[in-house]
Structure P
Amino acid sequence: MWLRTSCSLSFYFEVQTVLIFMLRPRSGAQQWVAREEYNLSPMVNVVEYADAYGNLCQKLIASPGHFSITTNADVKTDNFVRKNPGAPFVEIQHLPETMLHFLLPSRYCESDLFNQMAMSITAGCLPGYDQVVAIESYLRDNVQYTPGSSSFPISAVEVNQQGHGVCRDLAHLGIALCRSISIPARMVVGYLHGLVPMDMHAWFEAYVDGKWYTFDATQLESKGGYVAVGYGRDSSDVAIYNQFGPASYPLEQSVNVVSIEDKV
């Protein structure tokens with residue numbers, strides 16, 4: 001499907017502020033970016049770079065006063081979430097070296113604390129894809145998805161204790177459970193067509209049978225329409241913006257995803 005994604009952020013800064021944005025989707029195996037717009041007001045010098053995960057980041061310095069950023073992109077993405085029941089677990093010695101750090105505990109995914117819980121959830125499942133499906137189902141049934149309930153990331157341990165959270169919180173717990181049974185897992189942030197309420201979204205991917213597969217416990221059914229913007233170990237790697245200096249939150253934030261006509 002062809003989607004048009006858009007994001008608009010408006011700030012007011014008391015002092016000169018350094019910002020790093022992560023708002024540009026990039027083409028890859030599951031999406032193709034055909035057109036982009038990226039506008040700053042007022043215009044400032046921007047340095048773009050790719051971080052350790054290949055995410056496109058933009059570093060800039062905003063002067064005191066009002067500052068806004070608006071982006072939109074036309075992206076062709078999958079009509080459905082790819083599934084592969086029975087896809088096998090990849091033994092650690094056969095994993096590409098680039099996957100190994102997605103096995104380790106990270107700031108918000110304390111995977112070293114979840115082995116017993118994960119083994120209980122996945123008991124009787126074939127190692128690999130089916131285990132992740134069981135984890136996704138457990139999250140959907142036992143952790144309440146509550147959009148807007150939290151402005152700050154919490155860890156997998158905290159999510160498990162409180163039993164509810166926003167999309168990134170459920171992703172943190174899913175990632176920790178996967179890693180605890182030696183399945184590489186990573187967080188993805190981006191857009192989802194038809195998300196209610198509309199906002200930036202987070203989900204997780206697990207690596208089995210030599211491929212990354214999408215899992216999202218916040219949705220009742222698997223559907224397409226995902227547009228990835230950033231990948232990382234957890235939400236600390238995939239913030240859509242970071243600022244350095246006195247905290248200043250967006251005065252306005254708007255996100256939208258609409259279907260557009262097929263392109264030739």
Structure Q
Amino acid sequence: MPAISHADLLQLKRWNTPTIYNGWEQITKCDTGAEGFNVEETRDFMPQMGPMVGYAVTLVIEPGNKSHRTTNPQAGEQYRSYIASMPGPKIIVVQDLDKPHVLGSAWGEVSANMFRALGCVGTITDGAIRDLDEMTNAGFKALARRLCVGHAHVHPVRWGCEVEVFGRKVRPGDLIHADKHGFLVIPPEDQPKLLDAARFMDANECETVIAASRSNAGLSQEQLMTLIEASITQFSANVKSKFQRQGEW
């Protein structure tokens with residue numbers, strides 16, 4: 001079962017992905033300098049939709065290889081059954097074996113509407129997408145490598161397995177937060193404390209360093225520097241008190 005309630009997931013959507021990262025780095029045992037987020041550049045093709053949050057469901061495709069259609073003709077139906085059986089909201093994470101020579105898109109108007117009906121809010125694919133306006137109209141957000149015209153020989157190769165997209169490994173059930181900056185993959189053990197940590201870090205920044213930096217009216221440079229340095233000290237003290245670790249400043 002999901003570790004976070006639907007109400008809390010909606011609250012996580014109120015912040016951008018870097019803010020969620022700031023909270024996540026305080027509670028995780030992962031190497032926050034090398035793990036969690038995409039290491040290759042990706043593109044948010046619907047930035048106007050804001051962040052998306054959901055649980056990973058996974059797929060591997062190879063549009064350049066037409067033999068997959070004959071190897072398992074029922075794969076499409078089997079894959080859709082897998083998607084329907086998983087709790088949502090869901091983000092379909094698609095590894096394209098044709099990368100970097102992307103030949104076809106698994107996504108378009110039809111698939112976006114179909115999988116939106118099955119509880120999916122969007123996709124992250126290191127392949128291509130098409131029908132951009134129609135996907136947006138369906139309420140299906142996409143982070144992808146590029147746009148393309150055709151679908152080539154798109155057919156599910158395997159699903160419900162660990163995949164790697166944009167240099168980041170993703171497992172089914174991982175929580176994903178994504179926006180125009182990229183995406184963050186949150187393992188199950190970090191999910192229950194994520195909202196509280198993100199909320200705290202956002203408030204801590206706003207009430208210390210950001211507040212001090214914007215309170216410069218009538219201050220000399222020396223006075224402003226004193227105020228900023230004091231706010232940094234307070235920011236770090238707040239982080240240490242809450243999480244027993246040093247703040248980023």
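Quick note: the coordinates plus some simple rules give every number you see, no bench work behind them. Just so we're clear, the structure is a prediction, and the values are computed from it rather than from any experiment. Cβ atoms are built from the backbone, for glycine too; each structure is taken alone.
Name the one structure among P, Q that mean count of other Cβ atoms within 10 Å over residues 88-95 of 23.4 was derived from. That value comes from structure Q.
Name the one structure among P, Q that Rg and Dmax of the Cα atoms in Å of 18.6, 59 was derived from. Only structure P yields this read-out. Taking distance in nm of label points 7 Å out along Cα→Cβ at positions 192 and 240 as the criterion, the highest value among P, Q goes to Q.
The maximum of distance in nm of label points 7 Å out along Cα→Cβ at positions 40 and 64 over structures P, Q, that is, the highest value, falls on P. Computing helix-only ellipticity at 222 nm (-39500 (n - 2.57) for each DSSP H run of 4 or more, over all residues; to 500) across structures P, Q gives -4500 for structure P.
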